[in-house]
Structure formats: C-alpha cells, structure tokens
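Novice: For reference, the structures are reproduced in the following blocks.
Please treat every number below as a calculation from the coordinates, not as lab data. This is a predicted model, so every value here is computed, not measured. Cβ atoms are built from the backbone, for glycine too; each structure is taken alone.
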Structure P
Amino acid sequence: MEKNYDHTQFEDALYKKWEESGVFTPPTGEELKKSGQKPFTIIMPPPNASDPMHIGNAMGVVVEDIFIRYHRMKGEAALWVPGTDHAGIETQYVFEKRLSKEGKSRFDFDRETLYKMIWEYVQGNINVVLSQMKKIGASADWSRVKFTLDKDIVKEVITAFKKLHEDGLIYRAEKLVNYCTKCGTTYSELEVEHEDREDKLYTIDYGLLKVATTRPETMLGDTAVAVNPKDKRFSNLIGKTIMVPLTNREIPIVGDEMVDIKFGTGAVKITPAHDPNDWEVGVRHHLPIITVIGTNGKMTEEAGEYAGLSVSACREKVISDLGEKLTDIKPYLHNVGVCYRCHRAIEPLPIKQFFIKVKPLAEKALAALDSKETKILGAGRDKILRHWLNNLRDWNISRQIVWGIRIPVWYKDESKTDFIVSETSPGDGYIQETDTFDTWFSSGQWPVVTLKTNRPGDFDAYYPTDVMETGYDILPFWVMRMMMLSIYLTGKSPFKQVYLHGLVRDEKGQKMSKSKGNAINPLYLCEKYGTDSLRMALVMSTTAGQDSNTGENKVRGMRNFGNKIWNAGRFVVEKSKEDVVVNGKMDGEFVSKLSEVVTEVSKLLDDLKVGLASETIYSEFWHWFCDEAIEMNKQKMISDEVLKNGYKTMLILLHPFVPFVTEAVWHEMFVDEGMLISYPWPK
C-alpha cells in the first residue's frame, strides 16, 4: 500500500467498478416476489433538473446512501430509485432570467416554442445533476431513473387527475388566490413566504366612519365598510350606507366579528377582490366583487381614472387626491406575503382555478399517522404535519405557466362554463385549458408513479417504501402531499418512516446563502478533500429534524479520518513476518468488544440514527481500534490474525459512511473476497 491515501487515485475508478458490476440494481419486482428476498426501498427526492447540487442536496444524498449501502450489505433487495424534477415555476423563472439577459421575454415565443426551449435547456442539465450525485457516492439504481415529465409519468399523473374528478374531488371556481404579477402565476398557500415590512398605515375619512388601511389604492374596489357588532361606538351604524371617497359609489356598513375593535379606528374597509379576510366577509354578506388590480400588476378599468397605473403609482395618486380626507399617516410594521421566487408582494386576486377538495385526503393521512403506519422522525415535526393537515384549505393546483403538465381539461366554448377531462381533444371546436398543474401535484404522486412506470412488478414488490428522507423545510410542501395523494391512489401510506434532515448551516451556525458569501460548493470540497471527508462532515453527530453546522474546516478535519483508516490498513498489511503474534491474552476481550460495536452500530442504523451511528463508528475506530487495539497488538497482547479480522469488520461497518477509502483498502487486502460494497454485514 502507498504511504498516503490519495482520493484522486481511487474515487472515479471505484465508482465505475461499482456501477459496471450491477450491484446498484436489485431484482425487478417480479424477480423479487419469486426469490422471497426482503425489499428495502427509498425513492430519492428528485432534485431540480436545472439547478446544480447545493450542500442541502448533498446531505440528503449522503444520508440515503448510508441507509441503502447498509441494507444492501444486510442482504436485502435495496432499491434506491433516482429521479429529477421539472420544478415548474422555479425552472421557468430561471429560464426567463436567461432570456432577459439576451434581451428577450417569454412573450416573444408561442407556447410550443417556449416549452421546447425550456425542455432542451433542462435536458442539457439533467446529466450534470446525475453526475454530481454519483460524485457524492450515490449508489442509486440509475437504470431506473425517472423524470417528472417522462411520458409514462405524465400519463399516470393525468390518470390520477381523472380519478379525482370522477370522485368529485376536483372543481373549478373563482376564488381569491395568491398571484405573483412578476412571475405571472398563482401559488398555493404553502408557497407564499411571509416577511415583516415597514409600511404606512393611512387613516381615511369615509364620512360616518374613518378607516385605517395599508393599501389605500384598493379602496377603489371597496364594496362595504365593516365594524364589529359588539363595538358600541358603531353598532347603531350597521345597515346604513356611506360614500367611497374619490368614487361616486355608495356602500353599506356591515357588522362582522372579523373586525378587531382595538385595531386602527375599529372600522375596516372591505375589498373582497384583494384581501383574503375581506373575501370571507364578502361571502358572508353577499357583497359584490370589484377587481381593480389586474394580473399584469396594473389598475383595471374598474379603477376609473386610475386605470393603467401601476399599484405603487396608483397609491401615490390616491394619497394625493384624497386631500383632507386623508386624516393620518403613521409608520406600520406588518407581515406581508411575498413570492417565494422573486419576493415581490403577492396580490390576492379573484381568478377561476382548479381546486382539490383536500379534507377527505387529509383525514386519511392523519389516520396513517395515528396508526403509526407512517412515523415522522424529527423533534416536533409530527405535530407540525398534523397542524397542516388539520388546517388545510382546498388546494389550488392551477399554474399560469408553460413549463409543466398541461391540465387535461377541454371547453366547448370561450365561456368555459362546462369542461371535459380528457387526455386528447373530445372533438372539433373544443379548446384546451392553458394552465399547467402545480409541480407539487405531480411530485406528490412520486412514490407511486416512479414504481408503477419502472420494471415489471416493481410497484407490487417495493411499495410502500421503507424510508422517505428529505429536508424538514418541505414537510408541508411535499411529504404531506405525497401522503394525501398516495393513500388516495393506493390505500396505503407511501412510506413507513420519514427521516427529516435539518438545514446545513455554516461553521458559525448561520444560514448559508450566496449573498452572504458563506455558501459552500459540495463538489469543490469533494475534489479538494475527498468525498468521504465531506460525507462524514455532513452526517457526523447530526439529529433528525435539527440543523447542523458544516464548513471547510470540518471537512478538512475529516480527511484525517480517511488517512487514519488507510494507515491502520498499512500497519496490518506490513507487519514484520519475523515478529508474528500468534496468540494474545486479550484476543477474547477484543472479539467481545468488536461484537458490541457491531451490535451498537447496527441498531443505530436500524433506528435511522445516522448521526449517532457515524459518531459511534468514528470514535470506536479511532480511539478503541487504533489507539488501543493496535497498541495492544504491538505489545503482543492481541494476535495478528484477530487484529486483521477485526480490521476487516471495521471496514465493513465504516463502508456505508466512507465508501471510497474502505473499498480502496479492501481491494488492497481482501480483493479475493469480492467487492466490499456487496460483502455481507456482520451479525
């Protein structure tokens, strides 16, 4: 063996050897059923096909790979299905930014052309994403890789939509939805981020009442003013009418307990078309809807003389035109919904969309949690998931973008009052819906559709899956929706356990971001220090559901661990033939201790405690095997053969965590016994 371990000399060659051996590919479902072998399944969270790997992606890949390698060595049919996600608005947003740099816009192209351009852009990136995962050591079955826009996947997604429609769980209605005027699409409640913003609170004199608002421009669409019926100051005004300033329109004063008596003036302007709370008041009091802001972010014809102005310009003009009717302006800090992509303020707008009735689906997901059919690993995350499931509103699955699966709905005429669900046109004269599905609608079916469209019998043999591993930040976005849709489609929860890893922060505990300059490139660290070093740095001492700190210093330190493994192997191999230790009085104690280590690491991995498992094997190898056992061998208290067998066992236990250095040593010492990746786990 060479004096030092050089990862650049081994990693690519070893990965190629693993991949070509077929060890990543377990039997087809049909073959598995005949063999009686126990399955172990993980469906990889599909990364965005257009984004390079970031440190959070790397964390997920490493944790999943550890579980897969462990269960493969236990003799199970370990299936890890990889895939990539078209990522809907995220990909189209990135592509549009590229177009803008070329002085172009999405509006310069027809639908088919724009879709084809994005398809070609994404296809050019998919192999990059897959190769990056391979560089991290992912031992996934690449022969089963899926893309969310594969034709067979699309067909399954459309079939699910048809079933939901036939079961009365799909409807089309005009509701107030979250709309980004920059990205040009609606979002569900889950995709809207919230941030505190310093604005102004304007008090406006409506005659009989004064109202306080942060959005004076929307008063052009007011259809009522509301007061709390318990508010003695105004209860006698309920039922009377007042005039909206700057308009020639009379509106009623209504009583509604939504109004906070202590906020502002105690009277609230009601604009059902542009505020979620006002919408609910409008429904309760049968108020008309006047839309004064359009999807282009400008004032509509309903805004009268203000039509065509941007929202901000309209606000300034309204403030100026109010004159003495504007009685007060003061600073106001409040929480604002913003687009999770461009961070522009979300406009609540009344738009006809397709919705899923989520209550029946959520109830089944809650039942799966109650029965422990699915367990959530991560402190407090089960409670968070239950909260979302208990408070979900119907899910708006329509998106006004090109990139995605087009909703298979057809209309007979432009009024779009009635529709037909069909994969193809029902006949002449029909026009198709232009909206696409929310990307989470297709990825919410991922465990089902990936297995149904893969090898013969895969779904029957490998579903439900054993572990879903992902970041806790997408628990409500993705995990919840997978549970709801998969249970609806199959009657079974899609996974037995959910392992949620936390955010990977920098060494000071700060959130990583490009703007802060503290983001680290996992591929750069792999090249510089070796993939094993990054893997151990990411998982060492982590806990499900908790954030962890990782930086270059930690990765650099873990390189020493790889060298320690290599050097211990050199010691065992290069022992002097003339000074052989045949019997050692501590052999029995060594073997007993080794058995305890095997039991402990195995139990921790069985319990998905990957952070404790990595910490345990690191400590036992470094401090017990190297610092103590090797020294005992030097003192002739542990025999050479027992030490060598112990080292062999240690390589097996270490392999899921640091696969490259352990396989490299194995090829130096135990190559006659095959590859380490497929060697049996000790019992």
Structure Q
Amino acid sequence: MRMIRWIAIVVVAMLLPQLSYAQIDAAALARSQRNNGGTDIYGNPTGQNGFGADGMPLADGEMGAEGETADSTETKKKRERKPLESYYFSDTVRALSNWKWSVDPDYNRVNIKPLDTTLSDWRIDYVFYREGVGDMALGGLGQSSQPVNWFDRRQDPDFTFARSYDAYTARLDNVPFYNSKKPLTNLTYLESGQKRYREEHLEITHSQNITPSMSANVQYKARSTMGLYDWQRTKNHALSVGYAYTGKRYSIHAAYMNNTVQTRENGGVVGKWAIADTVFEMPSGVPMRLASAEAENHYRNNAFFVKQAYAIPLERVTEYDFSLADLSAVFIGHQFEFNTWSKVYTDKRATYTNERGQYDDKGNYTPTTHEYYENWYIDPKTTRDSISERLISNKLYVQIQPWDRNGAVSTIDAGVGLDLHTYSYLNLENYIAGKMTRDHRTSWYAYGATGGHIKRYADWGVDVKYYPSGYRGGDLSVGADITLRAYIREHPLILSGKFRQELRSPGYWEENLFSNHYAWFNSFGKESETRFEVNFSVPGIALEVGAWQGVMSNMIYYDANSRVSQHSDAVSLTSLYARKDFRIAGFHLDHRALVQFTSNESVLPVPLLSAYLSYYYEFWVVRDVLRVQVGFDGRFNTAYYAPSYNPALSVFFNQRDVKVGNYPYLDAFVSAKWKRMRILLKLQHLNQNLFGNGEYFQVAHYPLNPRMFKFGISWSFYD
C-alpha cells in the first residue's frame, strides 16, 4: 500500500499541467481564435487593441492579422493581464525566477525563504542537523529529536507530546508557498542500508502559478526506517496542500496539513556496555529494554488554516503605483485555524535482562531483571493510552501603513484572537466503557506590534501579546529587536539584538494526565523567562558570532523519574555560538561551535561544547554542467548527563544515571550537481570501531546508527 500511494502521488504530480504564464496565455489565445472567430482570451478581436494573431503586443502603426492598426481610438480599451503587484514582495524578490515563503502566524507579513536546490547543505540528509550544531536524536530517520541549543527549542504549550517531531511535521509556521515563472516539480529520494534495515526518504513537491498572483502547491514527505536495532521501525509522513493569491489589494493564504507518525519504541539499550564494550554481529542483536513489550506510538494530525487581508488605500492610487507598498493604507484581515492531534500508545507487560546489571562478591558481572515502567494504574498486563487535543482559533487584525512599507514606521499592527481548546483522554472511571473524557477550555488575547526601516541601515520592531482572562489568563509576551547594518565596499556588517520577556501558563498535559504508567494532577505556577540575544555577522566572509542569556523562574521539566516537576528557583543559561567558513581555492573548511553554561544541570542539562565541522573540496568536472563536492562531516559534544527519552510520554527527561558524549561521529560523502539533478553518495559513521570511545550516543540509552552507505538523488523540473 505504501508503494502504491507513492506511485500514485508521483503520477499525479507529473500529470499536473506543465504550463508557464506565457504558455497559458498562448493556449487560451489559440482556443479563443478557433472557437470565437478570431478573438483573444479577453473577447477582443485579434489584430485589434494592440494584439496580433500571435498574441504579442503591436507597436504603434503596426498592422494586425486583419490589416487593422494598433490604434485603439475606435475600439474598446483592451483588458491587460495584471502582473504580480503584491505589497508582500520587493522588486528584488519579484526579479527572482522562483521563490518561496511562509506566512507569519500573527501578522500580515510573509517570510521569504530560499529554494533548496543548491549543493550547499545537500550532503546533510537529516534535516534536524542543518541548523546550528543540530539536534540530539534517537538515531533512526523519522524518530524523535530535540535541538542541542536550548534557545532553539519551541516553548509553546500546545500538544507537547508531538514536539519531538518538529523537524518533520508540516505546521502553519512552516508550510511553504511558491511563486514560479515556470511550473516547479522536485523529486527527492534517498535510501541506505540493507533491505531489511533500510532507511528511506521520499519528497515530492509541485508548484504552479495560475496567474502571476495566484499559485497552488502540494508537498509530500515520507521518512521511514525499518530499524537497524531491534523494534525500531518508524514511518513518518507529512502532506501539505497550499493555495495563495497575493493581489494588489486582496490576499489569501490557505493550506491543509496532514501528519502521521507510526513508531515502534524499543526504550534504548539495556546498558551502555551493549554498544561500547561488546561487538554484535548485527545491530539487531543489541538488547533493548522494551523490545519484548512491543511498545508502539501512533500519532495523527489534521490541520487547516486560511488567512486573508484586504487593503484600503488612504490616498489615491494611480496607474503609476505598481503596488500599495509605497502608499498609506489600512489592511483588515482574518485568520482561522483548525488543528487536531491524537496519540495512541500501546504495550504489554514484559521484563528485560541486563547481563551486566551488577557485580557479585568476586567482582564478576551478574544479570539483573527489570521492568521499564514502575506503575500499571489501569491494566496490569497491557496498555492502550489514547489522548487527543483540538484547537479552533480565530483572529481579527488590522495593520496600518502610515507612509510606506519601508518607512521609519512601516506598519502598526493590532489584533484580537479567540482560542477554543478541547482535551480528550480516558480516565479510570470510564476506561472500561471506552468513553473519552473531554475538557473544554477557552482563552482570548490581544496583541500588537510596530516596526520600521531606516533606509538600509537599521530595522527595528516591538511586539506584545496579552491574555486578559480565560484559560491562559495573565499570560504575557513582550519583545523588541533591532538590526544595524554598515557597509564596507557594499559588503554588509550586521549587528542585531533581541529581547523577550514571557509569562506563560503550563501546558494542559503537564497538569492533567491519567494513563496506565503515569498519572498526575498538578497546579503549577506560570513560568517566567527573560531572554537576551546578540548576533554579529559578516556574510561576505562567512562569519557569524552570537550570544544568548536566559533566566527562567518556575521552570517546568521532566525529572529523572519522568515525572513533571517545577523548579521554583531561577535557572540561568548562557550560550555562545560561532560560525566561520574558510575557503582556500576549492577547499572549504566550515566550522560551527556552541558553548553553553547552565546554573542547574539537573533541571536544564546541556553539553558544555557542541561542534559541527565540515571539510570538503568543491570543483567543476565539466564547467557549468557537473559540480562535485568530496569531503567529511563531523559532529561532537562533550560528555554530560544527556536527556533520555520516555516512550509512553513522548518527552525527553533529565536522567542522572549515565553520561554520554566525547565521541566524534564522522561521515564521508561525495555530492554532485549535474544540471538540475543533485546526487549524494555517503558513508555514514565511517569511524565506527576505528577510533573514539565507542559510546555513540546523543540521547542517553539510544545509540546512533552504525556504519552504513547512503545513496540519494534530487531532481528539479522547471517546465
């Protein structure tokens, strides 16, 4: 069924109309001439109103198909096909052949993003390794991960059980929209390992503009692993379908998102010795703590949003005004979101044996037998915990553009929102009947922002969001940012600073949970966080340095027993980040390093040093046809009490049993771009059993993948 579904999607993507703007006009023109006695697509006779029989505009006095001139004094003025006139896009962006963007979740803005069709990060096939120093991961493709940099971790309280899959899921804040002069189709496929242990990564993207202002796209991503280790199989699918119309006055963005995750949970190795001190013939022979319990998690997500805005100019719009970006205007908008998540966790009671559990009187290892979970509140033999969460959100907003969109005060934004939450779960009383308990919560809020640009030298902004009453009454978020630029021979030097103060309520499931293995009914205070960030970069020499300082009070975390806890005292965290890429002829020496200092390791554990290094040689094999990279990637972090992962809760918790780290994880790769196709050959974890301490963990008890070979292609079509 999986292969049938993939083949069907490929066929549909390839059969979608492959027409450019000009092709659409030409085809419609030809049909109109055949069916309407020589009229164009707007109903005008061909050869009149400035058009010839080929649909091209005529110069003054030029003869048309029927001998008439292009003089329009005796005929009705032609209806011109409007170009892309949206105030969202600058002239620089509109000049691109293809680009993509995502919508701002709160304001009438978009975030422009580059299309990933270059060789720059193609070799980094695990998406969660591409930003900064990357994530800490369970090991397999499609499995849970969490950013190493604490300041990159999402802090909102909605359905925290799925947060560890952020690298894979399609959400309102990351769903892409495209604008392309020609239809764009991209097919990506990567695989590795033997058939019974194979990892597969499939992506299909198709985007097409119906008009310069109207586009539609579909994106499907499937990541899966059969599991190199016992009971590790994972399937992860994300589908998004987007539609955008960005006209001169009216704009609308709409998208449907579907995410599914099916994963077997093996609980990690029975002991670090099973990886560091023992050589198994196959990875599947490594003993895992939950393999015999047949534990599984199944997540489902369906979401839809529509965001629209209408512009009311405050001054006369002339034919010389290409867009409203340079005029005073008021924008009125509405946003609707429906989002539902569900999670089902199952297992059966079983034990595991640690062959090196303890020492006897003679100093020899003796086996010990354990159960992964201490408590079985509902059923003493099997588990089936089902929970779900639904959000229905409505926002009304207004944006005032006092002068122009690039002025010292570019926009003033304000809005109100209403969130309707529904939380569903089985409690002890209705577990046998199978009836779900539903808890409804309502919260409403007001928010606002303003900001601007001072020529090309400075950008600034402030924002505030406040919940006056309701479920999250009293929550507050206040922020400010500024970016300063200087130029040396037109090369920018960029200094930016950010401040954020937040007061936020605990997540619903952090206070209310009843399941077979964990139950709590807490009443926590609001978390308080103060955050400062400073960043300096010189893009021309690939240099970036940054610093974060955070102070958290009443911090909520999962302790060593996987129990949710709140720390009343303040916890501070300081992070320093540096990136510098050197280029010597064709040699590239790329460096990223992160240093983190925490005031309380049991509440907020982070490695002192994390690093990513990439050394490779890039060259043309055939000029402007085939370009190749050959080199090595390496990742490393110092030893610390790294978090572990709890399958029943789907969260990372702060274990204090073992330290992991001080292990270099190296990959060798050959990547190439041949015209529009990218190719990847990669030997992952090449240093296994060659050097290092043998403890290849990023998350406690969960080993990274052993050595394996990968192959991948990515092919883009622009016609």
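Novice: Figure out for me which of the structures P, Q the number 4.6 belongs to, where distance in nm of label points 7 Å out along Cα→Cβ at positions 121 and 521 was derived from the coordinates.
Specialist: Details: P: 2.1; Q: 4.6.
It was calculated from structure Q.
Novice: When relative contact order in percent (Cα under 8 Å, 6 or more apart) is calculated, the result is 17; to which of the structures P, Q does this value belong?
Specialist: On the way: P: 17; Q: 10.
Answer by label: P.
Novice: Once distance in nm of label points 7 Å out along Cα→Cβ at positions 281 and 417 is calculated for every structure in P, Q, which label goes with the largest value?
Specialist: On the way: P: 3.3; Q: 5.7.
Top value of distance in nm of label points 7 Å out along Cα→Cβ at positions 281 and 417, among P, Q, belongs to structure Q.
Novice: Given a value of -1500 for helix-only ellipticity at 222 nm (-39500 (n - 2.57) for each DSSP H run of 4 or more, over all residues; to 500), point me to the structure among P, Q it was derived from.
Specialist: On the way: P: -12000; Q: -1500.
Of the options listed, only Q reproduces it.
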